[in-house]
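The next part holds the structures, each set out as structure tokens.
Every read-out reported here was derived from the displayed coordinates using simple, explicitly stated rules and does not represent laboratory data. Since the model is a prediction, treat every value here as computed from it, not as a measurement. Cβ atoms are built from the backbone, for glycine too; each structure is taken alone.
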Structure 1
Amino acid sequence: MAQRFELHPDNPQARFLRQAAQKLQAGGLGAIPTDSSYALVCRLDDKDAAEQLRRVRGVDDKHHLTLLCRDLSELATYAMVDNRQYRLLKLATPGPFTFILPATKEVPRRLSHPSRRTIGLRVPEHHVTQELLAIFGQPLLSTTLILPGETEPLNDAQEVYERLERQLEVVLDAGACPAQPTTVIDMSGDTPVVVRQGRGDPGRLGLVLEDAG
């Protein structure tokens, strides 16, 4: 049964975040607000929690999961980034962008794309998410909270709680999010490719929307 914590969006109560972090550390699944939409999250190195996350989301192992990182230095621990890529990442973070990058050995193989050995990474610009990551002490494995058979992410914490209370341990309620997914940029090849246009503006990075094939 999920526990719902009501948090101030700009000054979240540390005691609630600590309790939420403890539940995630113990293998629980959570729903948290971000700068794009609500996301499902769990501990990076918990196989059972990751499988539960995929079940709730209704996706298989070919679906890119995303690591929520506090900053670029943390991101670089889990992705191989060259100087050109780093400059682009610096322009876009924190913000509503997800980057697909080659995974380092720090990422469990079962979490990366099975044929490409890539992983999604992002640095969200949301105070509650940043404070939770700081307390948790490592990235959180995440995916946009879109339920099977639906096309739009859930954006209301009360609705999240009502629909998923038996499948989650934690719901962080800090008010509504923008309800728009991140812009996804594949940086695993020679040229960055915008594979999904979302809330983040690719023009800010000097990129245009292309068909990734």
Structure 2
Amino acid sequence: MQDVLEQLKAGIRRFQTEVYPEQAEVYRKAASEPQEPHTLFIACADSRIDPELITQSKPGEIFVLRNIGNLIPAYGEMMGGVSAVVEYAVSLLKVRHIVVCGHADCGAMKGLLAPESVTSLPAVSNWLKNATAARSVAEALGEKHESAAVLMRRVTEQNVLFQIQHLRTHPSVAAAIARGELTISAWVYEIGTGEVRIWEDDEKGFVPVGGTA
């Protein structure tokens, strides 16, 4: 266990000696001014996902919310940290955009498709109820003999879209959208290739950034 702590401490030293000096002015500015992020980025807690790296954002530019499966309970259900972060980001920080970002090989989506695999994790099982509709639609749209990978890709996409529907039930979000002050987008990140696909509309579906559907 101690070797993990030492690894983390070594990383801090590299940050202080190699990374921080090159961006010292950026960090000093971030510390001396109130934060004004332009985006709330809702991502999975998966350790392979790095929102700042993916978007090449600087300190203070994106407000990040991470949880298992990048889920957003509908307003009034499971009120807690997620609802508080959304409300804080939209009402106080005045973010202008919200990203809901799913990703390939998501453990939460695997658990959603195979509920028996998470029966020993009651908190996780309960949390995944926020994605039940995504599983139902993904399975309904499936074809006979399709691969598990195809179903996994579809449920990942459907989950992001359904979480955006949940997000719109939050009063702060609904009001900001009505005033024309907030927009929302659905993303899926492919870990192995670095590709990011963003939902365009029902006709185009998820389109790779910089590419075509």
Structure 3
Amino acid sequence: MTPKTLLCFGDSNTHGTMPMTSLSDTRRFQISSRWPSVMAKALGEGWHVLAEGHPGRTSVHDDPIEGAHKNARRTLLAVLESHRPINLVIIMLGTNDLKSRFQVNALEIALGVEKLVHTVRTSPCGVDQGAPDVLVVAPPPLNNAGVLMDFFEGGVEKSIGFAQTFAAMGERVGVPVWNAGSACSMSQIDGIHLDEDGHTALGLALATEVKKLGH
């Protein structure tokens, strides 16, 4: 039997970036410790899990400091076409949209993620040239700690609204949404990245959610 393909489309937490102790800290967890790998192991041999995590990735914003290539809307369709046919896409984005340079709130971030859902649903990158299924993951709230918080002024308060605004978006457009904050939290070291225990908890919880979707 051909394994089902699951694409994990996200930012540095999907990439496996370790909690940062300085702005130049680019360490990454080993592959087996990252949440897509934990999820893949829990799902078993019937799945081919692809981790497409880009540090600094936003939902729909060109980053004036880090570059326009951080905009997920510019790259998502190319990624889908590269890996088709895809059975399921998990989108976990929104954390980087909280950077103060973008000046958006939780509702606007959810609307940005909605644009990515639309891209997946209108693509012919699923089985038999249909569209892949989508699961949206609302990122955990930020922790007000560490060297990165100057970039996220006001972000902690905004991120607390993710669970509600993402859920409302999902109900409105008919896409399943799961709140990652129910299973894990951001590290106290830098406030925006998962530690190794967080990756484990997220991967196991998402494996359960994927099974609930009937895949």
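List of remarks:
- Entry that produces 25 once relative contact order in percent (Cα under 8 Å, 6 or more apart) is calculated, selected from 1, 2, 3: 3
- With distance in nm of label points 7 Å out along Cα→Cβ at positions 104 and 128 derived as 3.5, matching label from 1, 2, 3: 3
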